[in-house]
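Below, each structure is written out as structure tokens.
Throughout, read-outs are computed from the coordinates displayed, never taken from laboratory work. Quick caveat, the model's predicted, so the values are computed rather than measured. Cβ atoms are built from the backbone, for glycine too; each structure is taken alone.
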Structure P
Amino acid sequence: MEEIVRNCLGIRVGAAFRSIDRYFNRLYLPLGINHAHGQVLACLMQEGELRMGAIAERTGLAASSVSRRVKELCRRKLVRLRKDPEDMRTQVLTLAKRGAALREPLLAIIERANARIRRDVPEEDLIGLERACDLMARLR
């Protein structure tokens, strides 16, 4: 009998992603955010301000998902949208004061999660995984 599920990288990568997503959702729960919110906030913490399309590109989230998350984060006063001075047809996203206050706790969660993963996965496997993730992210 063929091992269709075991041989399908899409299924296996998807299952791994959902496991990581649930793990980060649990870690972010005390901050009142989920994994997708954390990804948007982390991008803004790194870059300062971004268009929603740039966040979608960096995170791999669908543009509609980024838009939904941004609306939720704006409603909770964690981020702000403003007109892009270079292109008044678009908006840029920045951290609001309450969002900026999450920087240290969010970074601590990411550090803790990375330490857990590094503890459980050998370094050479992580290097290969990082390379594979970069290549798979280009699939369209």
Structure Q
Amino acid sequence: MDINISFVDPIEVSQDIEADYILLSLNGFDIFEDENGISLPKSLVKKILLPAQYASYEEGVSVDNISTGAKTMNSSILGSNFVVNLLLVGSMSQVWGAINGLQLMVFMPLFWLKFPANANGMNSSLIDIASFDLLPSDDIN
């Protein structure tokens, strides 16, 4: 069973300090089963956390695609710039300034400021670069 919910202003969902929830109540039906095939009780109430919403599904997909590409591009540029500056013994002040600005930008949601879901999606992909997690440590370990 799929339930589709449309919001009048989806960008405002779960944007406050306290997240939004939805209560789902199933009354009088014993035909529903959980993922293990066990029948649910006739009266059931579920509290479900609503994540921050995109304005549309297409926007969510495009933000995910753009953030993946931006993460890959920034990782490769940062890595290659670091190697070139290391080989040429150049000044690293520009690289460190760029990383400092990136760190300030991606850690702004820690101050409980309201950001739309597309900005949060972009920030979550750039946090690895800002925290110098360029190599996949899970795969290495």
* To do: Kindly point out which one of P, Q the value -20500 was derived from, the read-out being helix-only ellipticity at 222 nm (-39500 (n - 2.57) for each DSSP H run of 4 or more, over all residues; to 500).
  => P
* To do: Taking distance in nm of label points 7 Å out along Cα→Cβ at positions 54 and 94 as the quantity of interest, name the structure among P, Q where it is greatest.
  => Q
* Could you tell me which structure in P, Q was used to calculate P(r) over Cα pairs in 5 Å bins from 0, in percent, for residues 46-85 alone as 5, 20, 13, 15, 12, 11, 9, 7, 4, 2, 1, 0? => Q
* Given a value of 2, 9, 16, 20, 19, 14, 10, 6, 3, 1, 1, 0, 0 for P(r) over Cα pairs in 5 Å bins from 0, in percent, point me to the structure among P, Q it was derived from. => P
* To do: Kindly point out which one of P, Q the value 19 was derived from, the read-out being relative contact order in percent (Cα under 8 Å, 6 or more apart).
  => P
